[in-house]
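I've put the structures underneath this note.
Rule-based calculations on the coordinates, nothing more; no lab input. Everything numeric in this text was worked out from a predicted model, so none of it was measured. Cβ atoms are built from the backbone, for glycine too; each structure is taken alone.
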Structure P
Amino acid sequence: MYEEVVDLSHIPPEGLRLERHIHPNAWKIREKDWENRGELFFDVFLKGNPRKTSVRGKLTAGVSAFCHRCLKPVELDLAKSFHLIYLAADPDRFAQEEVVLTNEDLEVAYLDSPYLRLHDMIREQVYLAVPMKFLCTADCRGLCVHCGADLNTVECACPTEEIDPRWANLKAITQKK
């Protein structure tokens with residue numbers, strides 16, 4: 001499994017660029033509805049020190065899944081750019097009951113040591129790049145809820161509109177007008 005840790009106290013003043021090609025077996029992710037496929041590539045640039053480090057990067061990766069509407073296999077290529085800021089832990093801020101967050105705070109993470117676990121950061125960015133729903137095409141019609149036919153390839157004879165009995169009376173009222 002791919003693991004890499006960067007000692008933030010050893011970043012040169014001009015910054016540090018890291019480019020990696022990670023073999024598919026080294027970054028294995030298998031979730032309920034998707035898994036990784038192919039090589040993971042990332043390019044990151046770190047600048048700063050253990051008190052404040054800026055990370056700019058981009059990644060590309062592939063995932064395999066099934067369409068959430070018709071269940072056909074889907075292969076998706078992910079591409080994500082990101083900018084993160086890592087700060088040393090701030091006990092005073094953590095002790096406050098309520099803290100007002102700004103948009104910039106959403107890109108900030110706190111580290112309790114001078115080491116950045118690069119593999120965890122990249123894995124998090126992969127998860128953020130994965131869509132909530134996988135679709136084979138944007139206009140996928142899915143499966144018929146009655147007979148299970150793939151509506152992208154056939155037209156079934158099932159009724160197209162079924163009224164929920166809880167709303168039937170409301171439909172009758174709107175039709176009287």
Structure Q
Amino acid sequence: MKKSKIFSNPLLLTHVEIAMLLGINKTQWILYTKGQRGLPGRVKPKFEKLLLEANEGLLARRQQSAKIIAQEREIKKELETLLQDNTFKQLQIQRKLEKMEAQFKAALNTLKFVQHYPSDEKSKTLIQVLEIKANRVLDKNKLALQEVYKIKLEVLQYEKKLLEHRLKKLL
């Protein structure tokens with residue numbers, strides 16, 4: 001069932017529902033919308049009233065405005081919640097990234113140290129253990145993973161700008 005295109009404001013009314021409101025049958029209404037037939041005289045005042053209310057109805061607009069205001073408040077609240085979540089996620093990722101970078105740097109420094117440390121028989125095992133430990137830390141905090149976190153952080157920063165922009169539009 002198609003919705004009528006006679007009304008300037010879109011309505012969720014089918015041809016059957018409009019015909020019922022006017023007190024005519026669906027066929028009469030469809031023929032009228034196609035321009036093939038006029039409306040019965042008794043229906044014209046109802047139709048004019050329906051058309052006026054649908055296209056200009058002040059009462060409906062006031063009620064609609066109240067609903068829209070309430071929904072805009074809801075949107076604002078949702079955007080503020082998203083913004084708070086975004087800020088929290090940014091802090092988490094920033095801290096994790098800083099920790100990864102620091103551990104990566106420390107592991108690199110440790111590898112440089114063990115490569116240049118003069119080892120004797122006593123310290124040889126310890127140097128090997130330190131080298132293994134440093135390599136594990138490098139693998140755990142590899143540059144590719146750091147790059148992923150940097151991208152996530154950038155995405156969150158863009159998201160924050162978008163959320164702030166949307167919030168400003170609402171105000």
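Identify which of structures P, Q gives the largest calculated value of volume of the Cα convex hull per residue in Å³, for residues 11-74 alone.
P
Right, another one. Please compute distance in nm of label points 7 Å out along Cα→Cβ at positions 43 and 107 for structures P, Q and give me the label with the greatest value.
The structure with the largest value is Q.
Something else now. For which of P, Q does helix-only ellipticity at 222 nm (-39500 (n - 2.57) for each DSSP H run of 4 or more, over all residues; to 500), calculated from the coordinates, equal -28000?
Q
Comparing distance in nm of label points 7 Å out along Cα→Cβ at positions 67 and 147 across P, Q, which is largest?
Of structures P, Q, the maximum of distance in nm of label points 7 Å out along Cα→Cβ at positions 67 and 147 occurs in Q.
Now, a different point. Match the computed value 73, 43, 23 of Cα extents along the principal axes in Å to one of the structures P, Q, and report its label.
Checking each candidate, the match is P.
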